[in-house]
Structure I
């Protein structure tokens with residue numbers, strides 16, 4: 001990495017942003033991700049030479065961590081020295097990528113579905129670093145809202161998003177469904193659907209062939225799935241749901257509390273996505289563009305949550 005200016009070198013306080021980026025600098029497997037992207041990245045030719053590939057990948061990750069649009073990403077590279085340093089750029093020595101260059105890199109990721117490859121490669125990296133994989137999964141879903149206004153060019157809401165009701169409140173947008181490992185809580189599977197998709201319908205896509213136990217909240221209650229899981233030799237640790245006009249027994253409540261003490265850890269993933277990375281609203285129109293961003297985010301969530309073990 002290039003040397004910083006003397007004013008930064010001599011400062012005595014490490015900001016939260018700087019501490020975070022220093023951690024990510026150490027835990028992101030840069031070399032293997034660059035090798036993954038390299039076949040699709042533009043090569044130098046007769047036209048304007050492309051920006052360094054690693055710089056563009058670092059800017060793309062900054063966009064995910066700080067919820068930055070393409071114009072905002074260009075602006076912070078001029079305004080914030082710490083982010084510019086993370087991107088391996090010097091203000092007076094290097095060309096700063098403009099928003100169009102940043103957009104083209106993002107479109108390359110979308111066009112070649114590289115976000116899913118990044119997600120899978122990060123998970124392979126975790127295994128190689130000794131993150132133990134269990135034979136159990138926890139599953140859950142969260143709603144990501146999107147603009148419901150019709151004050152746009154088409155005079156209508158996004159046709160691929162839908163409304164759903166939760167706790168007597170309506171939301172318009174999409175759902176992120178994830179499966180995490182019981183041992184490490186690393187996200188291993190994910191799907192993105194309209195918000196009105198029932199959680200239970202995505203369950204088979206979130207489990208692994210080797211799984212022998214599944215934890216989930218009452219939204220995944222299903223007698224048929226329960227019988228099927230037990231027929232396959234799986235332990236069904238899904239919370240019971242109170243039936244209409246009937247209270248749950250003391251044993252059911254006790255078992256629910258026991259299951260929830262394990263299952264609750266999956267909520268940490270959603271906290272990182274929404275609070276740490278600021279992904280509370282969908283940025284793009286349509287499910288596909290948002291799905292691409294979600295898979296990149298989930299890979300980065302795994303690195304962030306397991307950074308202590310990766311650095312240890």
Structure II
């Protein structure tokens with residue numbers, strides 16, 4: 001018993017600096033992620049700012065049923081899911097492809113240049129990024145419409161047409177984050193044993209076959225883990241960019257659960273209803289990530305837990 005305690009004490013002593021470094025991260029999640037969970041009780045009450053949380057009357061599942069029976073329910077769910085799905089289908093492979101291409105570049109100067117150019121948009125705030133998108137797509141002075149007019153066509157008001165919104169969102173999101181997300185895959189590529197490439201070259205494998213049979217299997221666990229996390233975030237579409245790019249004319253395809261919660265909770269002051277909708281979204285995301293993890297563990301043996 002004493003030996004066990006002394007071993008744990010020694011282990012703690014060796015890891016104390018790592019634990020101290022981890023402390024700010026732990027505090028962040030406790031303060032900003034776990035403590036606010038107390039607020040979900042609002043979704044089961046007729047919350048009043050004047051009465052407070054505990055003094056407000058219980059409403060049960062009233063607001064959940066109200067949302068499920070709302071004519072906006074299916075529209076919001078469809079818009080949110082499709083936007084997240086398109087972002088996953090087109091946005092998830094983009095950093096993998098960029099990492100594979102950069103891995104083949106032999107010129108150090110060119111490689112660093114491409115990395116720098118692709119990383120820079122990640123450090124722009126969503127406000128600046130959305131502002132640039134609006135400028136590029138302006139029907140009067142945008143560079144995209146200038147190119148369209150130079151080909152003899154009429155300018156297109158992209159941001160007022162609901163048919164273009166999803167494409168604009170996905171493309172702008174890829175442009176903004178593809179470089180930064182590539183870092184993870186480049187780090188995974190460095191862990192592949194160079195002797196595997198040498199053995200493949202001796203066997204006569206071309207660069208394509210080396211990528212197919214050495215590189216991709218080497219980073220497959222990283223791809224699977226990130227895919228599971230991204231599937232869990234399908235319904236958690238970034239509120240800020242949607243809010244900055246959409247308008248009443250594009251609500252048909254652009255209005256997602258996050259923006260609806262903002263208008264319902266912050267603008268209209270219906271906090272109980274907004275909390276119920278947000279909790280519903282969180283539960284669906286939990287189901288998605290558990291399902292993706294279960295499927296990955298059954299099929300490939302790789303999972304988060």
query: Comparing FRET efficiency 1/(1 + (r/R0)^6) of positions 18 and 130 (r between Cβ atoms, R0 = 30 Å, to 0.05) across structures I, II, which is largest?
result: I
Identity of the structure behind 0.10 (criterion: FRET efficiency 1/(1 + (r/R0)^6) of positions 58 and 186 (r between Cβ atoms, R0 = 35 Å, to 0.05), calculated), options I, II: II
Structure from which 25 was derived, relative contact order in percent (Cα under 8 Å, 6 or more apart), options I, II: II
query: For distance in nm of label points 7 Å out along Cα→Cβ at positions 90 and 274, which of I, II scores largest?
result: I
- prompt: Out of I, II, which structure matches -13000 when helix-only ellipticity at 222 nm (-39500 (n - 2.57) for each DSSP H run of 4 or more, over all residues; to 500) is calculated?
  reply: I
message: So if we calculate mean count of other Cβ atoms within 10 Å over residues 50-57 for every structure here (I, II), which label has the highest result?
response: I
query: Here distance in nm of label points 7 Å out along Cα→Cβ at positions 26 and 138 has been calculated and equals 5.2, so which of I, II was it run on?
result: II
field: Among I, II, structure where Rg/Rh (Cα atoms, Kirkwood Rh) as derived comes to 1.05
entry: II
task: Identify the structure, out of I, II, from whose coordinates mean count of other Cβ atoms within 10 Å over residues 202-209 was calculated to give 16.1.
output: I
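Every read-out reported here was derived from the displayed coordinates using simple, explicitly stated rules and does not represent laboratory data. On a predicted model such as this, the values are computed, not experimentally measured, just so you know. Cβ atoms are built from the backbone, for glycine too; each structure is taken alone.
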